[in-house]
Structure 1
Amino acid sequence: MVPLLVFYGHVIAAAALFTKQWQEGDLKHGILAVTYLALIFSVGWSMSTFLVKLFVSEKGFAVWLDRDALSLLFLAIVETIFFAALLRRKAKRTRPPGA
C-alpha cells in the first residue's frame, strides 16, 4: 500500500511539473521537467534502498512497511525536501528587489 501511494504521488507530481513547465515555457520544458523527476527518482530509489538495507532487516517493521516500502518512503521524504528547497531558491531568485 505504501509503495502504491508513493508511486501515485510521483505520477501527480510529474503531471503538475509537466503542466507548469509547459505553460511557462513550451513542450520541451515540460518533457525536460518530467525527465529530471524520473532521473532523480530512479537514482534516489537505488541510493535509498542501499541505505535502508544497511539498517533494516528484510521483513521491515510491519507487513505493510517492509524494507522496500521504507526505502520508497524515505525517498519521497528526501525528494520533498529537495524539491521544496529548489522551488524556494528559484522563487527567491525571481522575486523583484524590495518585495
Structure 2
Amino acid sequence: MSKRCRVVCDTPAGVRECELELPDEATVAAALEAARPLLGEPAGDWGAVSTGIFGRLTQRQFVPADGDRIEIYRALLIDPRRSRLERAAKAAAQRRKR
C-alpha cells in the first residue's frame, strides 16, 4: 500500500509545494528526501530545517498519515514578539513628545 503526502515550504521566491506518493512506512525524513529534487535547494538547509505537520512540530522519524501536509519551516530573521515590543515602545515615546 501507499499514502499521499504534500510537502510545503516557504522560499524567498514564494511558497513551493509538491505531492508525493510514499510507502506506508515512510517517515518525514523519507518524504523530505523525495521532495528535495522537486522543491530544489532554495527550500532551505535540508539537513537542519525544522518540520511539522499541519502546524505541529514533528521529528524526522515520525511516520505521517495519508493526506498529511508536511511543512518545512525556515528560521525567523527577527523575533516577532521583540519587534512588536520595540514598535510599541517607539509609538509610546512619540506620543509623549506631543
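Computed from the coordinates by the stated procedures, all read-outs in this text should not be read as laboratory data. The structure displayed is predicted, hence computed values, not measured ones. Cβ atoms are built from the backbone, for glycine too; each structure is taken alone.
Taking 3.1 as the value of distance in nm of label points 7 Å out along Cα→Cβ at positions 32 and 72 derived from one of the structures shown (1, 2), identify that structure. Of the structures listed, the value fits 1.
Across the set 1, 2, distance in nm of label points 7 Å out along Cα→Cβ at positions 40 and 80 reaches its highest value in structure 2. Suppose Cα extents along the principal axes in Å works out to 51, 30, 19; of 1, 2, which structure was it derived from? It must be structure 1, since only it matches. Each of 1, 2 could give Cα Rg over 2.2 N^0.38 Å, for residues 16-55 alone, but the derived value 1.58 comes from 1.
Rank structures 1, 2 by relative contact order in percent (Cα under 8 Å, 6 or more apart) and report only the one at the top, that is, the highest. Greatest value across 1, 2: structure 2. A value of -29000 was derived for helix-only ellipticity at 222 nm (-39500 (n - 2.57) for each DSSP H run of 4 or more, over all residues; to 500); which structure in 1, 2 was it taken from? The structure behind it is 1.
Suppose you compute distance in nm of label points 7 Å out along Cα→Cβ at positions 48 and 88 for every structure in 1, 2: which one lands on 3.2? Structure 2 accounts for this read-out.
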